[in-house]
Structures are given as C-alpha cells and as structure tokens.
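Q: For reference, the structures are reproduced in the following blocks.
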Structure P
Amino acid sequence: MDANAWNERYAASELVWSAEPNRFVAELVGPLEPGSAADIAAGEGRNAIWLVEQGWTVLATDYSDVAISRLRDRAASVLGDRADRLTAVVADATLPVPGAGGHDLVLFSYLQLPAEQMRAALRAGLEAVRPGGRLVVVGHAGRNLEHGWGGPSERSVLYDPEEVLAHLDLDAAGAQVEVAEIRVRPVDTDEGPREALDTVVVLRR
C-alpha cells in the first residue's frame, strides 16, 4: 500500500485508529525515564501524543501527509502548550531516522511491511537509538493468521519475534534483547470478544 492509499484511508474517516495509546506501548514505555523518542509510522499520533503527555520529546514520522496533518491538529488540540514537544514530519520508515544515534526510544507500532522493507526500517530504527536507549517493536504476528483474530491477511507483512531479531545484527549494533515474545491482545468485536496475537520486541543498546 502506497502513501496515496493511506492518504485516502485517513481522509475517509475522522479517526482511523484509537485515540488511546497501544496497550503494550503503554506497558513497556510507561516505566521508562522520559527522554527523546522517535515514533515511526506514527499515523494519527495516538502513541506520540501519549508519549509527550508522559514527558517525552517526540519526533513522529509517517509517509502519509494526511496523517501528519491530522497528527499536528490533534497534538495542538490535546497537548496545548506542550505541543511544541512533538515534531511531526512526512518521512519514509525505511530511510534513516532524523536525529539518528540520539534517541532514547525508537518505536514501531504496527508497521507492517514486506520483509526487505521491514528489515531496512528496523535497521534504521536501531541505528537511531543512542547507547542505553531502546528499540520497541509491536506488530501483528505471523501466527495471528491461524491462531488469532484480525490484522492483515497477507503473511508477507506479518512477523513473529524471531523474524524481527533475524533482520538485525545485534552484536554489531551492541544491542541486547530485553523482550521477544508473543502477547495476546483482547479485541471487542460485533461477534463478541476475540484475541489477537501480537509480536512484542524490546532491544536495548
């Protein structure tokens, strides 16, 4: 799916995603000392805005200019005087992150790309993390297709924890695995409660 398709999707709805942060992002990042964060493929900014509310200074990127425009408007409305702590820019997730090497946190929340593009994005993300900082990845798991609910139906854009780790040279990057697991995410549907399976990975440099 290209940027034009995402632009159309965002333009067709007042809010495509929830206004609340992803539950796993909140669980993993909530206890951390705030610093500089980069939220890659931030969409309408649900995680980025929450991060600012927790005290972080945030760079939010997305390759949909409609999403970035909406993110800026939401940030101004929700954050008020704190909106200047969030910078939102149109950018390709597979290219180097602005401020590379200086972020305490780089976040990928449901960025679902084919393997080659995902590898480039993850490597760029890890390079953007300063020593002592963390790369956090949350996404629809490959095994969700058979054992979970919802999410993309193409296996090529899904990834299990071991596939995330296989994309990266952790030794060369000086990174250690803190979390690499499948987590269950409850989902309310018209047919009743369901369970989605998500990949959650946390790396520390």
Structure Q
Amino acid sequence: MMIAVAAFKGGVAKSTTALHLATYLQTKADTLLIDGDLNRSALDWSNRGCLPFKVADETQGVNLVNLYEHVVIDTPARPDLDELKTIAKGCDLLVIPTTPDAVALAATLKMVDLLKQLKTNYRILLTIIPPNPNKAGEDARTALEQAGLPVFKSGIRRLAVFQRAALEGVPVSTVKDPYAQIAWRCYAEVGKEILY
C-alpha cells in the first residue's frame, strides 16, 4: 500500500503522522518511509535515534520502493496543484492531517476542493486535539462529517510525549513516559482504519 501524507498548512503533525503510520505498518509488513519534505523531519528524527523501518529521501526512495510492501510518503509542505496531482495519482490513500482550529481547517478545505477535481482516495485526520473539556476536536469532526467529507474515526491527541519521541529519535511507543502508550494507541487506531 502506498500512503501519502500531505497538508496545505504547516504545524499539523504531518511528519509525525507519516512516521507513526510507517511504524504501525511495519508491524504488518516491511515498510519504507520516503521523506519528501524539504525540512527532512523524518530523516532528522531517524538520525537522532532508531526507527523500526527504513527512511530514505525521494531520490533513494525511487530505487527502494519495490522492495517494500508498504510505502509512506511525507510530502513537501504546502504542495502546489501540480505537486498535488502527482502525489494523488501515485498513492492508494492520501492522509490529510489537520488541527481542529479554524485556520488549519480552512486550509484543509482548500486542499479538499482540489482533490475532488482529481477524484482521489483521501481521508482527513484530526491531530493535536486539545484535552477535555475543550470541544474543538469534536466540533471540527462534526463540521467535517456534516460537510460529507471522509474523516478518520480516530484522532491524535495533543500530548507532549510526541516531542520527547522526536528528540529521542524513536516512535512514541518506545518512549518511557506514562502517556506513551496512550499516544501510540491514537496512531495504531488510525493504522487499523487504513488496513481494515
């Protein structure tokens, strides 16, 4: 399966999502993460520690893609229309992470408008959802569902342990922190939705 992770807005956990989806998929079959983001966040993450899957830039990835059952692509931030067409054509599923704030949701809706023209298989993933009693996550999910848009049932909570994972260069599931397994479960549930 080829999964691309793309967003029109920065700061929505795009690279974190790509990395943790690759971590989940690696538990099922050999997985490659292609870091196409100019910031090289996934490569930096892997260079700081140890990830359970291969990470490559797009040049190396082209030569490796046929060796893996699953490929996750961390795309460049804010792709233009031509880049978006290329990304959409080349993947089985496009995951669009978005935070539940108005600015991120507006950028996501712009992206969705373009994707509708391309007839792409995509799904929106709510990320960095604030804890209760804040209802921003629920409100955003309701608005997206009422607009008839495909949204993951699972969402990614706002948890500081994700920053610790990035600093240690490991998936959140291996961080020694009481919130690590809660954070990991968020992405594992998304992974299950993708595969089943």
Structure R
Amino acid sequence: MRESLQFTFLSSQVSPELYGDSRPRLFTYWTSDAYEATGCYNALCPGFVQTSSRVAIGAAISPVSSLAGEQYDMTLLIWKDPKLGNWWLSYGDAGASQLVGYWPAELFTHLSGHASMVEWGGEVVNTRPDGAHTATQMGSGRFAAEGFGRASYFRNLETVDAGNSLAPVSLDAVQTLAEDGGCYDIKKAYDERDGWGTHFYYGGPGHNPACP
C-alpha cells in the first residue's frame, strides 16, 4: 500500500471549491493509503500540526509573479526528525527559515523509515466539461519552452539524505512526465547560476487546438 505526502512548492493551489476564491494558496495534502480512506487538505482533518504563527497553510500567497514581470518564488523544505520521526515543513532560505508545522510520525507506517521517491510538478482537475479538455491553466498557463519570466518553474532541486543533510539532485536523476504534451509540458535543465542548479519549467493552457 502506497503512502504519500503531497506538497506544492513554487506552483500554488487554486481551488474555488475549497477556498471560495481564485487566489493562489500554499497548500499541503497527506494520505497514508493512496487516497483510499485517509488524508485531507491542510488542517481540515487531524493530521498536519501547524506550529507557526506567521506562515499559515491554506493562506493566500502574496505577492505573486506576473507574466514578463517580477518573479517571486518560495523556498520550502520537508525533512524527517531523526529522533521523533515527525515530518517537518519549513519556509524560507537557509539562515532565515522558520518551521511551519509537521505531520506526526504516527500517521504513517512505511514513511516511518524514509521516503523512497520525491515528486515535483503540477496537476489540474480535468472533468472534461462539454466533452473537451478543461481550459484550466497549469502554472502561468505558458508552455515550458517560454522559459524564465513566462513559464512556471521549480529550481535548486535537493533532497535530504540519510545524514539529514541537503544533497543536490543531479539532472540525470530527474525523470519528467507530461500526460499530454499538447495541454501541458515540462522541460528540465541544469544551470550553474547561483541558486538554480537542477531545475525545470512546466505548465500550459489546457484546452487549445493541440489539446482538444
């Protein structure tokens, strides 16, 4: 049985059904049985324990990036407390980060040891209104090839190793997947610019002539 913690990093969640508006929000989702019977968003059920009074899960994100304008991103880190086994979330760059909260160890069984896979990316809900693919945008709504200032991105991909230290993710270790490249796509790259390292651009408009 698969267990998972689902997070969003630089791309945020927009869900009018959940929040009552279309503002991008920092969110989490957890499940311990592959979405069968457990789990929920944010703190809507017992699970994630909020400890920060400054960064709130489910809160609207501001400021946000603009197309061909100012670009803003967030640094988020998830790691396991080696003593108590809780999975912690922190926000902010090294030296200025703050703890947001944690998922208690007792929520999980397989994750009591370590994670076996890390995934980054975006997703949309496609109910195929009127028989066509949803026009919901992913990220900025622009394809990966448009690059910085236009497409959405994840940068400086790192994992936490067995010694609880950050380890850069090599470009070769990243496998990319786009279920329908005419709707949304992804492009990975490596750059030695400070703070970029292994990164990828992703997104798309959804319904369009190439995505019927």
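Q: Here FRET efficiency 1/(1 + (r/R0)^6) of positions 83 and 163 (r between Cβ atoms, R0 = 30 Å, to 0.05) has been calculated and equals 0.60, so which of P, Q, R was it run on?
A: Working: P: 0.25; Q: 0.60; R: 1.00.
Corresponding structure: Q.
Q: A value of -500 was derived for helix-only ellipticity at 222 nm (-39500 (n - 2.57) for each DSSP H run of 4 or more, over all residues; to 500); which structure in P, Q, R was it taken from? Present the calculation step by step, with values, prior to reporting the outcome.
A: Numbers: P: -9000; Q: -14000; R: -500.
Source structure: R.
Q: Out of P, Q, R, choose the structure whose coordinates give P(r) over Cα pairs in 5 Å bins from 0, in percent, for residues 51-122 alone equal to 3, 13, 23, 23, 17, 12, 8, 2, 0 when calculated.
A: Q
Q: Also, I was wondering about something else. Out of P, Q, R, which has the highest value for FRET efficiency 1/(1 + (r/R0)^6) of positions 67 and 147 (r between Cβ atoms, R0 = 30 Å, to 0.05)?
A: Biggest value here belongs to R.
Computed from the coordinates by the stated procedures, all read-outs in this text should not be read as laboratory data. All of these numbers come straight from a predicted model, not from anything done at the bench. Cβ atoms are built from the backbone, for glycine too; each structure is taken alone.
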